[in-house]
Each structure stands twice: as structure tokens, then as C-alpha cells.
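A.B. asks: The structures come next, written out as C-alpha cells.
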Structure I
Amino acid sequence: MRLLAAATVLFTALLAGASLAPAADIGANDDLAEYQADAGAAMYAQMTALGLRQTVIGVRWVPSDPLVIQDKDKLDRVIPAAIAAGLRVVLAVYPYPPRELEAGLGSPSLFAAYVGEVASVYPEVKEFVIGNEPNQPAFWRPQFDARGQNASAAAFGPYLAGAYDALKSVDPAITVVGVGLSPRGNDRPDAPNNVSTSPLRFLRALGAWYRRSGRTRPLMDAFSFHPYPSRATDSLDRGYAWPNAGFANLDRVKQGLWDAFNGTAQPTTLDGLKLHLDEVGWQVTTAGLPGYTGVENVPVTTEARQAAIYGALVRRAACDPDIAEVSFFGFRDDGARAGFQAALERVDGSLRPAAAAVQSAVASGASQCGTVHAWKPDSAVLGARVALGPASGAAVAARITAGEDAHATVCVGLPVGAGSSPVERIVGLLHEASALCRSASVAGLHQVLVRLTAPRGARTKVEVAVQLQAAANPDRRTLVLEQATFASSG
């Protein structure tokens, strides 16, 4: 098989590499300080001592109570304490609970007004994450409409747009970070539970909404992604199957962002959009440790393996010029094993081995990176494969697979002699009146069988042309030319 990728966009200004990447800022996503007598002063000092740079604090917007800043008394205490310790405060603002969104109680304008008010009350905060896993039913409902099509992205888009405009009107220097995307989703509106949307399909739907909206301003200055592992026992290099994505699949996320927004007012990682990995963590065993209650609800890793993973994650993030921030989910455990125990400190405040591993990796920064090669978009359909099956009479069968959702056009025509290039012949078959063609949708990682009858006049050979176009971006395409031999019927 000869694969011929035809790109419609030329990339002439991509960097081939850089001598040194700026190291990502490392921090922790932790609300525990709100419940400490010292407003987290001691915990924040420990974070600074380890080389952490920011703390992410969640702020909920309740649609049924849209004018009240939730937990304002706690925020009034912890924000100054964190800043005094030398940390940058990041507020992650999102609608909650999702049942109120589903009931129609919220609106983008009310949410935008709330976010703008929070920014006005806390002018010292210059970074806001807007959204928290809107591709998950725990934070956004509904995920799908009555036809089974994604609904959460188009519903969330106006919330993100409104918040961006409100924050920039308060202070143009504020960094607006969207979307807080979860790494996984099942794309099953009929699932018995956890009806969710995969991150790559959510990005496709968000980009489609943005293009339809006619908006001429960006949605975000940076993109937030939560690259949790599928299991805490996974290694850092074990990612997800498409259309999900983890830390090992960040190129897949960059491609999804480019497909969604390239050519619009919303930058991609090629023109300034940075990645903020605002939640990440590997749950660790707490067996035999004092201060913990309940039982583990998932398989967990060891403290030693957690330390190795966290150190490697920080070092690799430092060598990726598109990553600006990484925040571990939890700096100190809260003690309830039914929750998420992945912090750098145990519940009693003692440091896990991961703390020293992170401190060492932060200190080394980008000094160990060497030459850093910039990511660039793919021009072809990812994982495209075409194989001709056994012929039956004058019928031709093409088995088509792709590593992502794609649209296939298969054409069969009479072979031609020398003189035409493979690309010219493919284009000719795709537009030739005498060619017999059929279209098919290819779901990512699934095989589609397309059968065609050879055109009239064919003897024992035909040419088969296949064009695959990525569903996320029809300009990404793969062209295939094959010859098929069959038993003549007469």
C-alpha cells in the first residue's frame, strides 16, 4: 500500500527547535487552607520552600444564588496568606451543581457578571481558570441532546466567552485559562452511568460552536487540561486510546486544539496558547498511616513509584515549551480514603518522597532539556490504514481504519498506463464520471468495510482510490492508491 498525504496548509514558519525551553511553573491545586486556623500560612510556606510557584483555589458559582461569592469569608483569609508566602493565586471558577444547569437556572451573562465581580473584589489575582471538566456529568449536564449529539461544548462555550470578556474588562492583564478538560469520556449518551464526552470530541464540538458563533475575540489565553492517569497504577508513559488523552498524549491535545481553532481569533499552541495542567495526580497507598479513615476506593500506587512519576512529570513539563504550569491535585491529604489521596504531604503534614522528587526536578528546571523540538500539526489523518480484501467476482472490498474519526470516499475505476502520477490518478478517480464511488464514516480505532463493483469494461484489474478526511479538520487528509485484481465474470 502506498500512503500519500496531501496537505492543504503549508507550514513554513515553524521552529525546528530551541536551545532551551522555559521551565513550567509548578504548584498545587488545594482548597484545604480554607479550613485551617492559620488560613494555610504554614502549608503555603512549605509549598514555597519546595519551589512551588502557584496555588489553585476553586470558586463555585451557584446558579440559584448567582450574586453571592461562595465562601468569600474563607477566600478573604487564604488569598492574602498565599500571596504573603510568595505564591501566585489562581482562582478556578465554575458553575455548580450541574443539576441546576440542567434545570435551566444558569445563564452565561449571570456567570460572566459573577466572574467579573470576583475579579473586582480580588484585584491581586491575575489568573482565572474558567470551567471545571465540562465534559463530565459531575460538573456539566446535559452532555448530549435528544439526538445523541454532544450538547455540553456548545452550552459551555458562551460561559467561557462571557467570562473572558468580563475579566478583560476588569483588567486586560488577567490571564484567562479555559477549559479544565477531563482526560476521559465515554461518548455514550445511553451509558448506564457517567454519561460523558471524550476530550478530543469535546474540543471538536467547542471549535465547531466557536466558528458558528461568529465571535471575533478569543475564548482564552491558555488552555487547562487535567492529565490524570486512567489508573493510579499506570506509569507516566501509559496514555489513553483515542479520543481520550493523558500526559503521554499531549501532542494529541495540541492537535485537537489546532483542528478546533486554527484560522480563527482563538490562538493555538502554534501562536501563543499555553497549556496549564491544573490538576494531575497519582493516588498513593495510605495503609497503616495514622489520621486516615475509610477504605481505598481504587487501586493505588506506592509512595516510591509516585515520587518517580512526579519527578519525571516535572522534568518533562520543563522541556515542553507549550506547558506553562503544572499543579498537582492536593498538596496535603485530607484524610478521607474515599477521596483523592495524591498529595505531596500526608495528612499529618509529613512529606512524602514525592515532595523531594518534585523539589529536585523544579531546581533542575530546563537545564537538562538540551534541544527542544517544537510540536507541529499533522497534515494527514492519524493512523490511516487501507487494505483491499479478497475479491468476489467483480466486487472490490476495501477495509479502512483510522486512529481518529474520519470520512472516507472510495472510488474504483479502470487502470491507466504510464504518464500519470499516483496523486494525479487519485484525484482523477475521485472526480471521474465513469468511476464508481461510495462514502463511509470511520469511527476512530474501528474498521469499516466498503464494497464496490468494478466499473463496466473492467477485465481483471481496477484502480482503487481512497480519500480519508479527518472529522476534526477536513483539510487533514490521507490519499491511498491501490490496484485490485479479480476473476473476470465473462
Structure II
Amino acid sequence: MAKRASGALLPNLQVVPGESAPLWVQIHRQLRSAILSAHLPPGARLPSTRTLAHDLGVSRTSTESAFAQLEAEGFLARRVGAGTYVARVRESLPARRKASRVGVSGARATLSNRGRAMARARACDEPTEPRAFDAGLPALEAFPWRTWRRLLARRTRQSERDLMGYGDPAGHPALRDAVAAYVATARGVACEPDQVVILTSSQQALDLSARLLLDPGDEVWLEDPGYLGARLAFEAAGARLCPVPVDDAGLDVGAGQTAALGARLAYVTPSHQYPTGVTMTLERRLALLAWAERAGAWVIEDDYDSEFRYHGRPIAAIQGLDRSARVIYVGTFTKVLFPSIRLAYVVVPRELKGAFVTARTLLDGHTAQLLQAVLADFMTEGHFGVHVRRMRALYGERRDALVEAAGHELGERLRLGPTDAGLEIAAYLPPGSKAREVARRAARRGVSLVPLSRYAVAAPGPEGLLLGFAALTPAAIRAGMRTLARALSS
């Protein structure tokens, strides 16, 4: 049973014998809270440790330990023959607490222009559990955990001290070697290991690029519709967004030149445009590179899920066509392996390498060395290639299940966009349908759908939804499509 101290000075102080926290800790926490909340004001005299111990029914050792800790932390002042008092230096605490309750709007008034832009931004919330039809989650149950655990255990045995210190801000050398070899073979990227910088995410790569390459007011070509994370990174940097329409051939370079010929940067997802799924044609790729060379502009190529192409070989990266060193190539292991690995990479022109590495030291120093070393082993020993091939086959089956279920449940009421690559498919609704309303009705039935209009920059575009399928079994895909059919009909 809880015991409470008598008297008016400490009316709410109580301890519970048998709790996980020792008695002295319980007393310390409650007195500290009372001082911080001004229930015990500066200068207030506390009872002696003997009196408090008697009132609470605990040993004097418990109350003495609590008082001694509070004195060491500066909350109490103890004077021989005079007693124990709440320290006078705490007089400003209540005022500070009151100021903290001003609220978000008051706090934003003190932010920088960049800070206000970041605070206004709509965050990129990623799903944590697979639901039909969340996009962004891979099939975690198919990851070769036994192999990964074996490599992790081996590294911890062999490299205990080597991987415990600070790492190279450019990334673990073995992983940079592995990444350079992989992108050269699989993606046609022309680079050496010293052009690779290992980061924690593709979003960090976009943020770092924006900080280094853009001044406030600089114009940026952005695919419309396009990836929300890129938009937020460039907005936070103070850039002026120039939405460039996307058609069946990818980013319309001619429209971009008409809108902003002197733009500083262009962001593209050419191999599998997000969210429409189209592939940029070779003609458009060459036109983009020609514009960048003439304008002295940069091109950020975000190759977020290029491993998963279901017909023919993956489309080669734009970076491999670049002869003027204008392309910054971004890749990630989040989709191909698992999200919590927090490893991505950027391949930069040599003239930018030093700036990227130095700027990276100002953000978070370096990426966790142990995971980098394990991933390097995973790649160089052939496990990565095997995993990619297995997942490509698995996702191909799930893609087929979605296409089949859409045809069976909805027929011509749902028109699917390109289905030859990626982990999600754009689906277009019949005339008169409202994607946001369909998504709301589906959400009430437990199905997650994102309207394509969320990715629009200027023009809202046709009514459609983004359907992720990678983390779903065929049975879950069919059930989700039945729910979508009901939501579309109601």
C-alpha cells in the first residue's frame, strides 16, 4: 500500500514499496517534479530527512539519498543548523515553463526562413506494417536473414575494434568498392569508388544536394506529378519549383526549357517515374543532358527501384550517357533490402566529391560502420545478386496477381498505368470518380490508397490512385482489390 507524507508542505509525496524503482528514487523523482512545476517554490523549506522518513514509513537512508542527489543536481540547498531549502536559482523555472506553452505558432515565429519552410512541409510518412495498397514496403519475410546474421556475427568476431571508431565520412571503403562495381555492371553508371558517398537515405542525398547546389530563389525542374520527398527538400532550401509535365515519354524537356530555361537543377526518376511508372525515352534523356550542359545545370537522377524490371534488362542510367559530368546519381538499399538498414549512396562528379564529403561531416559525420561492412560482404560474396533475382521473381508474381485481380474485380473501371517495373502501379479511375473520396471510403474498410493528386505540383492531373503490391501476398492483393471495387461502387 502507498504511504503518504503528512503535513501541508508535501501533500502529494508518496512511495510504493515493492515497485521496480528504489524508494529513494521514487522520493527523488517526486520532489524534483514538484520543484520544476513550482509546487515547491524557490526558498521553500523542506522537512528534515528524519521527519520525512518517519512520515513516509521508510528508512532515513532513503530520504537522505534522495536529498543528496537533489543537492548535487542543484535543486536543493542544505545548510547545517538551518535546514534544507529549494534552491533560489530555480526562481526562473516557472516563467520558462509558461513560455513553453505559447504553442507551435509562437515557436515558428522564431524560426529561420528555411525552418519555417520545413515546419510547413507535409512529412513523408512511410508505412510501418503492410496493408493493401501501401507503397514503399518490400517483402521483408523473403529477406535471407540467416545469411545476414551469419555475416553480421562474422564481422563482429573479426573486426571488433576496427568498426567501433569513427568512420570515413565518404563511407566504408569496401562498400564503396562494391557499390561502384554494382552500379557499373547493373546500371551502366560510369564511376570509380572515389565518386561514391555512402549516406543513410536517398532523402539525405536530396537534402545534401539541395544545400550544396541551390541558393534561395534558384529554379528547379520538378516532375509533375513527382516524388514528394524531393519537392520538400528543394522547398526547404528556398528553391523556386518549376513543375514540368510528365507524359508517356517521361519528363517533357521542351516544356521545362520553355518554363525555366535557366534552371539550376532538374530532378528526375527516369527509369521508373514516380508515381506514374513511365520510362523516359532515350530521346528525352539525351535532350535533358544537352540542356544541362548548355545551362550549366545539374541533374539529380533518383534510381530508387531500378532493380525490379519484369521484362527485359533494366534500363541503363542517364548517368552513363553523361559526358559533361552534370549528373548526380542517387541509389538506395531501402527497397531492395529492408527499410531499417538506413543505407543509401550517391555517385557524384569528381568536382563535387570534396564538397559532398565535407558537408556530410556537418550533418551526421558518417554512417554506421558495422552495417556498411556487413553489406559489403553481402554484395561481394554474391548474396546481393541472388537476392535481387529472387525478389524480382517474387514481385513479378505479385504484380501479376494485382493485374489479374484488377481485371477480375473492376474490369474497365480501372485503367492501370505501366506495369513493367517497380513496386507500385498507378491506377486511373473512370470519368466522374473522385480519387480522394474513393480513398476515404477504402480507408474505412482497412485499405490504404494514396490519390495521385498528392504528388501533383501544379496541375492536378487525372483522377487516380497509387497501388503498392510488393509487401502483399496474392491473397491480400485480391482481398484489397475487392475492397477497392466496393469503395468505387458505393
Structure III
Amino acid sequence: MSYLKFKNITKSFPGVLALENLSFEVAEGSIHALVGENGAGKSTLLKVLSGVNIPNKGSLEINGQGVAFQNTEDAFTHGISIIYQELNLVDEMSIAENLFLGHMPKKLGIVDFQKMNKDAKVLLERLGEKLDPREKTGNLSIAKKQMLEIGKALSRGSKIIAFDEPTSSLSEKEVENLFRVIRELKKNGHAILYVSHRMEEILSLCDAVTILRDGKHIETIRDMKNLTQSDLITKMVGREIKNIYPYVPRTLDGILLKVDHLKGMGIDFSLNLKKGEVLGVYGLVGSGRTESLKLIYGAYPKEFGELTLEGKKIQIKNPYDAISAGIMYLSEDRKKEGIIPSASVSENINIIERLKKGLLINNLKERINAKEVVKKFKIKTPSIRQIISNLSGGNQQKILFGRWNEESLKVMLLDEPTRGIDVGAKSEIYSLIYDLAAKGVGVIFVSGDLVEVLGVSDRILVMRDGKIAGEVMRADATEASVIKMAFPGRVK
């Protein structure tokens, strides 16, 4: 039975038609996937559903009744909750306070903490979480915080819950637990919208899938039995992608970067990076992958260790030293540590040159550079003056690649560079990486997606407990051999 209907939804922004005459239905007690390339309209549609965006045309229907939202509170009132990739919790508050934020139980006009903690405990147990409701939220892992977001939705009585890339920062075990909870929500009659770029999740978890492209409804598939990843990808991008990883063997000569016992933040590691090499680094959550890159980049203080670049020892005390040496870093958290959300495309592209030159800004030169980067990296934007937060994740990531001056770039440190990016944009990012490698740039590629690491890398290092647990060449690497090194009990 149809519970949620999108009817002829159209939404435009200055210079962009984000959604065009879009219609489809979500059944009660089902998990309905929403897929499409970055910029296809998925995020805009979720914002329409949550009352953030008001459509120019069209309407929503819930359980047979037409609804119109003017704000997020309207959506909450009608039983809608969106769980975004960037979680919306207050770290300084307790678990219970976050669960009931905005509708805390009161007694004589004062918050009834005893009842709130009691209700929170019942809610947490329903989710299978044994947590103290009085604990500070900031102490929790990403997976636990995600459960709190689900708990918030249930505390408000939400019947429609949308998940936006919910597994991007979770371990395999945490993903299994999340899926258990989502299936339980389905069993209890909730209508679930599930947005993900991970095709294997769509095929194993969802009952139906709606495909968007360029803001239009392409197809809704309700018979998932014979649907393959290849079919889904082709429908998403409008073309067949035969090889997502455009790997080309290269001759690798000479050590470009040598890291000798770099120690800090609980990790201690050494590695060599060859000129033009794509060095993959794989490890489970908490293995020290991100910390290793940030130590090299000078974002974390090091206790010990030496760096040698092109045969010369270098001192990197902070990111500015790293940039000056030609070592660049792309964070896994694009929103917090990559883009400047309120700045334009042009400003984001030119920020590194601004840092180098201080207060001297050449507006004409910046405009020319921004336009060249947009063209070269095929960035979809109506203008270089467009605010970067209005662009898709894939286009934002291309801008981060485009801000580095290739003439001075020697080493590129990439931490989950394809997180939250669709398969078409991923293939473009991989091509950018290989273009850099072909010019002699050394690339360290960190990812928790083992298939991706195997597909991209010339050589693979496996991290565990802050140390390098093993090394394997591309030709010899298998999923089984790498996973075996990643789990405890291997390094003595």
C-alpha cells in the first residue's frame, strides 16, 4: 500500500533546475532506495520532504492526504525524519537530552529529567543499545550517534524515515547492526527511504529502487530479484561503465617520500612512496589510517620520526609546512575540513594561493584560474560565483582536487576521496588520480572500501592498531589476504 507520494515535484534554484516534474510512490512497511549520480536531485528531494526546500510546483501526499510543508517543524509534525550523513546532535548534551530535544517531558513547566532518562532507556533498549541515558553524547562513536538519530525519529513518532548515506563511516559489524534496526523499522510498518551509492547495499537491503538523473524520475523498479549492479549503474548514469577503475600499469622509479618511524596519536609507522605510485592503505575503523595521513601532513603533533622528500630531510610542523613542501591532503570529512561551505566555487578553488600570498588578491587571475579548473575537471556549476555548498558532493570533491597547483604538487594524501560519491563521479576521481600519478606525483590512497583499494592501488599497505600489519603488491592482492592482515592476531 502506498504511504508516501511525490507528485510532479519541481524545484529550481538560480541557474539550476534541481528537480523536474518528479513523481513516485513509497509503500508502507518497505525499504525504498533512492539512487542517482551526484547532482541527480537526491539531496534536494530529501530537503523537500523535510520542509527545508519548498517546491516551485507539485505536492506531497502522506497516507492519502495532501500535505504542504513551510518548514522542518511541519515535516516533524507529519511524522517525517531525515538522518543525514552529517549527524545533527549536540555533543555537550546527554544521550537523553538529544533523544528528546525539542519535546522534553515536563512537570510543572520544568524538564522532568527522571522521566526523560527512563523513557530514553526504553527507547535505547528498543534499538538494542545498552547505554546510560545520562552519558555525554560526545563520547559516543559514529555508529552509536547514528542510533541516537534513529531514536530521535522514533521519539517524535516518525512513520517516514529517510537515511542519507548511513554506512559511509561504519565498520562491517556496525553496518550489520544498522541493517538489523532498519529491517525492524520496516517490520513495524515504517516507510523507509534509503539513499546510498553502495550498490551491494541497495540490492541486499531494499524492496524497491527509484532512479533519478538530472533531477528527473528515470524509473522505479519493484522487482529486485533479477536486478544486477551493472544494470543499476547503467540506469543511473545513462551509459555503461565497463571499467570503474581505469588502472594503467606504470614504471615506478625511485623513492619520492620516505616516512621513518613517524610516531604520534597512538600510532607508529614507516613507509616508502615511489614517484608516480598509487599506494593504497587499508585498515578497519580505528586502525590509524586517518591519523597516519594527518601526521605526515602536520595536522597532528608528532612525537618522533623523520620525513625525507626527494632525498632531502624535511621538517613539517604544521599543514602550511606540508603545502610549502608540495604535500597536499584531502580530508575524509569534506564538509568540516575540506570546503568552505559559505564561500563560492572560485574562492574555494583559489584558497591555497590566497594563503600563500596573504592579503594580495588578484581577482582577474582568480577568475581565470577558477574557470580553467571548472573546465578541466568537468565541474557542474552554473557559475564560478555559485556557493559551493549548493553543489553535489562529487563536484565539491573535484573542486578540492582543482585547488592544488599541479606544478608544485609532489605528494597527494587522499583520505576516503570517494566517500558519498556516486559511481560515475568515482570513475572520474580515479582518472584524476592516475593523471597525477602519470606526472610523477606520489599518491597515498586511504579507504575502508577494500574493493576500491584493490582496484586503484599499485601496492597496498594494511594498517592495524596503529602499525603497518603487512604489504602486498597489486598483482598478488586478494580480498582474503588483505582482510587476514587487517584483523587482530597477525602482527607479533
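Read-outs: derived from the displayed coordinates by stated rules, not from any lab. Here the structure is a predicted model, which means the values were calculated and not measured. Cβ atoms are built from the backbone, for glycine too; each structure is taken alone.
A.B. asks: Looking just at distance in nm of label points 7 Å out along Cα→Cβ at positions 431 and 447, which of the labels I, II, III belongs to the structure with the highest value? All intermediate terms of the calculation are to be shown ahead of the outcome.
C.D. replies: On the way: I: 3.4; II: 2.4; III: 1.6.
For this comparison of distance in nm of label points 7 Å out along Cα→Cβ at positions 431 and 447, the top structure is I.
A.B. asks: Where does the value -10000 come from, among I, II, III, when helix-only ellipticity at 222 nm (-39500 (n - 2.57) for each DSSP H run of 4 or more, over all residues; to 500) is the thing being computed? Could you put the intermediate results ahead of the total?
C.D. replies: Details: I: -8000; II: -13000; III: -10000.
Source structure: III.
A.B. asks: If we compute percent of Cα pairs over 41 Å apart for structures I, II, III, which one ends up with the highest value?
C.D. replies: Details: I: 27; II: 39; III: 23.
Largest value of percent of Cα pairs over 41 Å apart: II.
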